[in-house]
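Some structures are shown below for you to check.
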Structure P
């Protein structure tokens, strides 16, 4: 598949294996949600592709526990991924990269937390972006735990330190996607 070829251009070895496996779990869950919502074949194809590529930007971050030795902080992987996929000619897939962190980052989140990110909204806008962002919340990239799906309550607990508004968005998605 062309998405695997793009990932392989930017990631290698253990880093590729981790990102690829994580992304497959995210894509599988995202497709399960898309199917339950009776989304079109075109929407499901886009969701699968974008879910497989959503973490491509980690190739430029420093996260030695994931065999990543780039120079940027991990929080930047979304904007870095956007730049990569725009360069590759996939602007809609690129937006998924930028908008998938947590339940999304507002400009206020970025400024208030002094994050090394452009001052703009990075929240999922389309239903496809929301589905991928939602699915990503259930899986980590921790080696040895890639296939462990978090429960909704575990996701809520992880979001709680970032504000009640983040948990509210997650709860809205739970209802919107008719998820348990």
Structure Q
């Protein structure tokens, strides 16, 4: 089987259960934004200076694939999907909430003024900021589906994306802090 199926040559793509949508459809945009987020996390995972950053990214990436499964389920077929796949749960958002508390108590919020991505000269911090902005786009794309016939019935997906963006902002500051600690002899 080849990756080049040619099924998308006419501007449509497959969702689960044989549903096809135009590639310009808002649901496809949401799926694409989450896929971009997962890809943006890859370089952060490789470049991270702190084990905490690698842990968060390594845990979140497979969860995003699970999340995409729900986004790829056509409205009305959620029960069919849930019969064979785990539903994206609140435990994942709670895990991120724990990371917010942990990073904030560890000093990730110690900065002066507005955080300017890349200003500290720390590649992993800049990559975390890029991933954060992609995460916010994914969050907006999911929010765009609300109130439409394409609404995502699982509210935990939007909560998770919101919280992940918060964690990524904190991780960017955490990564930048690593370099300043090394320079001052703190590590």
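No lab work stands behind these numbers, since they all come straight from the coordinates. Keep in mind it's a predicted model, so treat the numbers as computed, not measured. Cβ atoms are built from the backbone, for glycine too; each structure is taken alone.
Quick one: distance in nm of label points 7 Å out along Cα→Cβ at positions 14 and 158 came out at 2.1 when computed from one of P, Q, so which one is it? The read-out comes from structure P. Match the computed value 3.4 of distance in nm of label points 7 Å out along Cα→Cβ at positions 70 and 118 to one of the structures P, Q, and report its label. Comparing all candidates, it corresponds to Q.
With percent of Cα pairs over 29 Å apart coming out at 14, pick the structure among P, Q it was computed from. Value 14 for percent of Cα pairs over 29 Å apart corresponds to P out of P, Q. Can you rank P, Q by relative contact order in percent (Cα under 8 Å, 6 or more apart) and just name the one with the largest value? The maximum falls on structure Q.
Kirkwood radius over Cα pairs in Å, for residues 6-85 alone was computed and gave 13.1; which structure, P, Q, did it come from? Among P, Q, the structure yielding 13.1 for Kirkwood radius over Cα pairs in Å, for residues 6-85 alone is P.
To test your reading of the models, identify which of P, Q gives -21000 for helix-only ellipticity at 222 nm (-39500 (n - 2.57) for each DSSP H run of 4 or more, over all residues; to 500) when calculated. It traces back to Q. Here the criterion is distance in nm of label points 7 Å out along Cα→Cβ at positions 150 and 166, and among P, Q the highest value is seen for Q.
Computing distance in nm of label points 7 Å out along Cα→Cβ at positions 38 and 126 across structures P, Q gives 2.1 for structure P.
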